[in-house]
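Following are the structures in question.
Just so you know, all these numbers are worked out from the coordinates, no wet-lab data involved. This one's a predicted model, so the numbers in the text were calculated from it and none came from an experiment. Cβ atoms are built from the backbone, for glycine too; each structure is taken alone.
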Structure P
Amino acid sequence: MRISIALAVAGVACAAAGQTTPERPAIGFNRWQEDWSVLADPDLRTEPFDALKYIPLAAGDPASYLSFGADLRERYEANDAPLFGTGKNRDQHYVLQRAQIHADLHPDAHWQVFLQLEDDIAPGKKPILPVDKSPPDIRQAFVTYDTGFADGDLKIRVGRQEMAFDLQRFVSVRDGPNVRQAYDAVWANWTNEQWRVISFWSQPVQYRDTQSIDDVSNSRLQYGGFRVERKNVGPGSLTAYYSRYEADGAHFLDAAGNERRDNFDIRYAGQWRGLDWDYEEMTQTGHVGTKSILAWAVGSRTGYTLGELPWTPRLGIQADAASGDTKPRGGTLGTFNPLFPNGYYVTLSGYTGYTNFIHLKPSVTVAPERKLTVMVATGLLWRETAADAVYVQPNIPVANTAGHGDLWTGLYEQLRIDWTMTKNLSSAVEAVHFQIGDSLRAAGGRDSDYLGVELRFGW
């Protein structure tokens with residue numbers, strides 16, 4: 001928050017000196033992180049409705065202001081074989097619409113009050129799931145206190161909020177589906193130049209689609225933990241965290257009861273010259289009912305960008321794996337729980353869950369122009385164990401696959417195009433063709449095709 005004052009003062013000074021003024025903030029993935037105090041400089045108020053983006057509250061204090069904003073996401077999806085055609089619903093064509101408005105209040109440099117409302121509809125989709133539709137409800141509503149502490153910066157945030165870690169493999173805001181995931185939580189983090197330490201406890205929000213303002217959280221589903229991040233460990237950053245997942249009345253193929261899962265995670269990510277990497281491993285222990293838990297997952301993305309070539313191609317390889325239950329009638333559950341995964345880490349099609357799988361995905365990404373990227377990829381998929389099921393997003397087992405068939409699941413081809421059209425408008429197209437293996441075909445499945453076309457507007 002103190003940076004806000006510095007930026008505003010620097011903007012006035014730069015203008016007086018005839019230098020470049022600070023830039024307007026970009027529309028962010030997390031709207032509450034945007035700092036509109038720079039609009040205290042009148043020279044930056046160049047867009048329509050800037051009077052609503054920055055409403056000063058205290059004369060002489062640029063960090064005291066109120067800001068409004070809005071987001072609209074429209075996505076058309078076609079999926080000719082949900083659950084690979086093994087369920088009741090076959091060829092589907094529908095629209096996912098997410099509309100959000102927010103108010104961001106900064107009484108001074110230390111306090112923030114953020115309120116965001118959301119309305120989600122899914123015309124044409126059947127069945128309607130909790131991640132598809134939610135009448136107008138509170139998506140986020142929290143208070144943050146920010147202050148200097150022990151040669152660093154301390155933030156304490158209380159209320160309904162979104163949170164995500166790293167590439168959002170296991171803890172995400174679930175941006176892929178229509179209804180994003182929020183958490184009723186207490187969050188504290190301390191940062192300095194090299195370290196970041198986080199502690200939090202939450203009750204993840206459970207979504208309903210019957211009436212407005214009916215989303216709930218309760219002690220039947222809880223998640224929290226402690227996390228440490230260190231920059232400049234060699235050419236990258238090292239992160240480790242412990243978290244606790246508690247869900248009453250959990251159900252797995254071979255276990256049921258109250259789930260108490262301890263998660264131990266370590267990640268190393270960075271860049272060096274043209275090379276980039278992101279490696280993560282999670283081990284899970286605990287119990288579900290009377291069964292103990294021993295499960296694991298690994299995720300990796302590695303790439304090399306050929307910056308001297310036209311379109312700066314990036315050659316990438318993604319390798320992931322997660323355990324399944326090797327002995328369904330034993331005393332230990334080996335099925336990995338992906339917790340709160342995003343909907344786009346593998347593909348947006350939802351054909352693959354982060355449970356009982358081995359995934360290898362080479363890709364090529366090019367940028368024909370600065371705001372346009374094109375990625376083509378092929379994914380190869382196996383089960384970690386044929387004793388457990390094939391799973392689709394997030395961790396739904398495909399009927400009649402557990403204990404049947406071999407390890408090979410299938411392969412897919414993926415095309416994704418992202419285009420930032422203006423600073424307020426972006427678009428994306430994703431197409432996936434999944435060729436199933438014999439195990440899925442024996443379970444009644446068939447090859448599957450997905451198409452998604454998306455427009456995003458942010459103000």
Structure Q
Amino acid sequence: MGGSLLLLMGLFVQPANAWEHLGTVWDDADFPLQWYIADQYEDSMNETDQVEALQNAWDNWNDGAPCARLSDETLGIREDYYQGFNADGTNTFTFDDPDEDLGTGVLAATLCHPNGEYAFTLNGDSYYYIYDCDIVYNVDLDWGSTHDIDDGSCSSEYSLEAVSTHEIGHLWGLAHSCEEGESCTDPDLRYATMYWSTGPCTNFQTAVNEDDVESINSLYGPYCSFEASEDSERYGGEGLEVCFDLTCNEDVETVSWDFGDGNSSSETDPCHTYEEKGQFTVNMTISGEGEDCGQWDYTQYERAYVLVCGAPEPGIEFESLFTYEHTESGLVYQMVNQTDTSVYGCIDQVQWDVFKNGTLDQSISAWSPKIEFDAEASYKVVLNVAGPGGVSAAELTIDAVDMGDGSGFCATAPLTAGLFGILSGLGAAVRRRRDS
């Protein structure tokens with residue numbers, strides 16, 4: 001993952017819905033996060049009020065979400081800085097926008113730069129570390145100090161503290177609680193600091209609420225992650241046993257597992273046998289109690305984490321793995337693959353082998369290919385199908401006839417099921433590919 005993430009905060013209030021993350025996160029080794037204020041000041045505020053508003057914005061997260069263990073350190077004023085967004089490894093707050101990136105209707109924007117280093121996977125999504133975030137404010141707007149707005153001495157100014165609290169949320173890796181144009185009826189989302197917009201003369205969104213805290217705790221708070229143990233396979237045939245290893249950064253009181261097939265466990269590192277075929281999402285919920293944040297809980301789920309398959313077989317209402325028809329002129333025959341695909345991922349490889357007089361004539365890797373025979377003769381066509389549940393094969397004899405303009409039709413011969421050994425090692429090849 002490369003490039004940058006630009007997050008804009010609009011001027012006007014519209015309804016919207018549901019917080020998400022940006023897929024970026026800071027490394028714990030970067031704490032406390034250091035930041036500068038560029039010496040491009042907003043004319044309507046003095047330096048003292050501006051510094052106070054920005055530090056208050058950081059503290060709103062540090063104090064409002066104690067479970068997240070956030071910390072920052074101001075490095076003061078960055079002299080002679082005119083670069084706005086700049087991937088120089090230094091977090092900078094500025095009103096300078098030399099490239100006019102903000103545009104009309106935007107209060108401020110946060111630009112973060114991922115370094116491409118993988119951090120972790122959370123609920124099926126990959127996260128990457130960032131090394132630099134800059135926040136730029138719209139210099140064409142009037143900005144107000146926290147105490148002026150609290151005192152009511154405000155006409156049309158926007159709260160620097162409120163907007164900065166929102167933008168620092170982006171810097172931490174949070175997306176909007178609601179997006180522009182979405183319906184946002186849940187008050188936890190509508191009144192969150194991370195709601196996509198705010199109005200003038202209000203410090204209302206300086207206090208992080210339940211939605212904000214839940215969102216940031218899932219990145220920086222107490223958590224556990226799980227994965228299949230080193231000697232467990234997550235893909236296989238019916239009766240697959242998977243063992244899970246749990247890793248936590250806090251002491252855990254209770255653990256609850258939902259294996260996705262209707263079974264559950266309260267063991268810390270359970271093993272579970274999947275008897276039915278299917279794709280299964282594994283859900284793990286933990287709870288504990290910490291000195292700073294009291295009682296807490298955390299949930300991780302991994303979508304389609306376990307895949308259980310039977311040996312390839314004909315789909316419902318079919319008696320054979322394949323059939324064929326002569327639908328074109330000459331000696332071209334259409335193969336019709338009838339293998340069951342009701343569980344996604346259970347078919348990894350398909351190979352058609354064509355034999356003439358007992359000798360392999362051609363091999364084709366395609367789902368339902370057209371096969372062109374080289375002469376009128378009797379051919380044996382073998383379909384080999386493989387997946388995590390095993391390998392199956394079927395064969396049919398086709399008496400190829402040149403039908404001229406394709407108006408004729410040749411019916412299928414009876415199915416001869418069984419493994420045709422040309423792909424006897426295919427199951428192992430599939431597993432190696434999945435693990436790679």
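Points to keep in mind about this one:
- Among P, Q, structure where helix-only ellipticity at 222 nm (-39500 (n - 2.57) for each DSSP H run of 4 or more, over all residues; to 500) as derived comes to -1500: P
- For distance in nm of label points 7 Å out along Cα→Cβ at positions 34 and 362 computed as 4.1, the structure of P, Q it came from: P
- When Rg/Rh (Cα atoms, Kirkwood Rh), for residues 58-249 alone is calculated for each of structures P, Q, structure Q gives the greatest result.
- Origin of the value 155, where volume of the Cα convex hull per residue in Å³ was derived from one of P, Q: P
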